[in-house]
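A.B. asks: Next up: some structures, all given as structure tokens.
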Structure P
């Protein structure tokens with residue numbers, strides 16, 4: 001099994017290397033997300049009644065006064081409501097952008113594995129346009145599942161090892177162990193749905209059928225799928241490496257994982 005998974009990841013990596021254009025959806029997604037964040041930052045200024053000169057004039061002595069000014073502004077219910085609406089709209093736009101580019105990338109990878117053809121931005125657009133809404137709702141459902149599991153597992157962790165407000169803030173061995181267990185349980189549970197977007201791209205099925213087929217495949221091939229998901233999840237550790245870490249994680253590991261998950265489903269469906 002280990003050999004098969006290593007081979008699967010190896011094929012995923014070689015497929016990425018032969019199709020470096022798969023990087024473009026992730027690059028465009030990052031650029032578009034940065035633009036949205038900048039727009040949100042600029043929109044927040046007039047809502048919070050602050051300016052660039054206000055930010056430039058912040059010092060250690062007047063920082064508390066500046067914070068109090070923002071708190072006072074947010075105490076106005078209409079201002080708070082407007083800020084919440086702006087944040088919600090921008091998050092919706094970000095989710096749609098992510099859905100377009102990510103589903104486009106998965107579709108590109110699937111086209112290569114199915115047709116063995118050179119990939120282009122046209123392939124990204126066609127697949128992104130076709131699967132965007134399905135991926136958007138998958139993201140939404142995935143987020144809800146993740147939130148529910150996080151609340152449940154953190155509650156259980158707190159019952160096992162309650163947080164002591166008077167503690168020095170240092171993380172002990174028991175807390176680290178619980179966090180590791182929490183992460184493994186989370187990955188173990190999410191492994192049942194991780195194949196969903198690859199299923200609806202390959203089969204062109206609706207979202208609910210994709211969830212069902214992903215769950216079915218996970219049930220029959222749970223251990224290798226869990227190990228594969230665990231290995232790709234560990235790539236977040238690369239984020240700790242300055243500059244190179246995030247680049248490798250986002251532009252190498254993530255595309256490689258898409259090829260690998262597609263192959264995993266194709267071989268076992």
Structure Q
């Protein structure tokens with residue numbers, strides 16, 4: 001290749017996404033690697049896989065925002081919102097990142113003492129807590145929630161009201177759930193959030209093949225020390241198969257944008 005033929009933008013794009021595809025291949029390979037020693041239990045590398053997936057999604061979201069949405073990287077901008085916008089733009093084939101995890105929102109409101117608000121959320125989103133399996137497809141779109149009169153009246157994103165969780169409605173968009181309850185918990189604590197079911201829950205229930213490509217809720221009841229009796233909760237199952245799929249989709253989509261708009265994603269270039 002001559003100097004005249006060298007394409008620095010194309011080279012930057014190729015190098016950048018080759019890096020992420022290698023990272024995706026590495027984390028996928030941990031599913032089949034047998035650890036040393038006698039204790040060879042399935043899924044023993046799940047913590048490492050989750051740390052790597054969560055960290056990579058967060059890094060890509062930061063890189064994508066730097067190239068296409070710099071306002072999402074400004075000081076004080078919520079990192080969860082950046083992740084939400086990144087996944088909505090790049091890993092949203094099923095439409096899940098346009099949605100609010102309404103059962104999680106209702107559970108959180110109730111835990112904060114907002115019983116009336118929780119009741120309204122459950123009513124308008126059809127979360128009847130009758131034990132029937134609920135899928136993410138049944139959750140409402142964020143735009144629908146922000147336009148619904150009863151939800152608007154709750155003023156869920158008002159950060160000034162006493163006891164009201166800050167940005168409560170935005171916080172439970174699926175992209176922000178991936179950031180706060182998935183990425184942050186695994187990266188900072190090396191374990192998953194109690195708001196999420198185990199990623200291999202479907203496997204333990206014997207329904208991995210039919211369920212792992214979708215996000216569904218696990219129905220669980222816990223004894224609440226501050227209240228009497230048992231509290232029903234819904235916890236989404238983000239299977240490893242599903243997480244790897246959105247990771248791959250995000251890589252492919254981000255790359256297409258860079259190619260189509262001739263934008264070099266390599267930090268410090270151009």
Structure R
């Protein structure tokens with residue numbers, strides 16, 4: 001019922017916008033998404049579960065809407081992240097709180113992650129620039145940080161260079177990511193970041209083979225901090241995942257499991 005309600009509102013808004021511009025879509029918005037059940041270790045060596053809902057509404061050239069919800073049994077649904085985007089000529093424009101362009105990996109325990117809340121991202125070709133707002137609900141002119149990324153195809157690899165500049169702290173975080181190196185039995189990639197003020201270099205290497213994604217990471221002060229991985233397989237019409245992370249320093253072993261359904 002909630003999915004239908006949300007989809008109806010989105011369809012109404014998109015159709016109204018098209019009517020105002022004098023262009024009516026030939027077909028209605030296409031709704032797709034995922035429902036996931038995730039289980040992880042909680043306090044006192046117990047395991048707890050959470051439910052997540054991701055919705056994508058594609059209205060062709062008019063707009064694309066991505067909504068990420070989480071829900072707790074007996075509680076209300078919470079909108080965790082959202083993005084609304086469209087294509088304007090050669091420019092892709094997106095607004096929301098899920099538009100950061102810094103490279104990521106799998107565990108990401110040692111990569112610098114500059115905060116970016118609501119932002120306006122503009123993409124043309126291989127270049128993306130995002131302006132982050134301190135609080136867009138009170139002052140749309142107050143920019144907190146600026147991120148930029150450039151992705152280049154090199155010898156079958158996708159190589160991304162990125163940077164974040166915080167206007168308040170004047171700190172810069174540099175990042176780079178590599179994806180798509182095919183070694184036959186496995187494909188490998190990874191990411192690295194450098195925080196200029198903290199003078200910390202972080203890295204993570206990732207390898208994928210036969211449904212298993214494994215990673216290891218660290219930084220220049222502690223080269224090996226985490227080793228982890230996840231196995232993914234199809235079970236009927238669902239996707240089952242099971243994984244774990246091992247912290248080398250604390251010797252903590254953290255298993256996870258999940259079940260998701262796409263529609």
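Only the coordinates and a few stated rules stand behind these numbers; no lab work does. Model, not experiment: these values are computed from the prediction. Cβ atoms are built from the backbone, for glycine too; each structure is taken alone.
A.B. asks: Name the one structure among P, Q, R that helix-only ellipticity at 222 nm (-39500 (n - 2.57) for each DSSP H run of 4 or more, over all residues; to 500) of -2500 was derived from.
C.D. replies: Label of the source structure: R.
A.B. asks: One of P, Q, R was used to compute log10 I(q)/I(0) by the Debye sum over Cα atoms at q = 0.17, 0.30, 0.32 Å⁻¹, for residues 97-136 alone, and the answer was -0.52, -1.04, -1.09. Which one was it?
C.D. replies: That value comes from structure R.
A.B. asks: Figure out for me which of the structures P, Q, R the number 0.9 belongs to, where distance in nm of label points 7 Å out along Cα→Cβ at positions 145 and 177 was derived from the coordinates.
C.D. replies: Q
A.B. asks: Taking distance in nm of label points 7 Å out along Cα→Cβ at positions 65 and 193 for each of P, Q, R, which is largest?
C.D. replies: By distance in nm of label points 7 Å out along Cα→Cβ at positions 65 and 193, the leading structure of P, Q, R is P.
A.B. asks: Can you say which of P, Q, R returns 130 when volume of the Cα convex hull per residue in Å³, for residues 89-248 alone is computed?
C.D. replies: Here the read-out was taken from Q.
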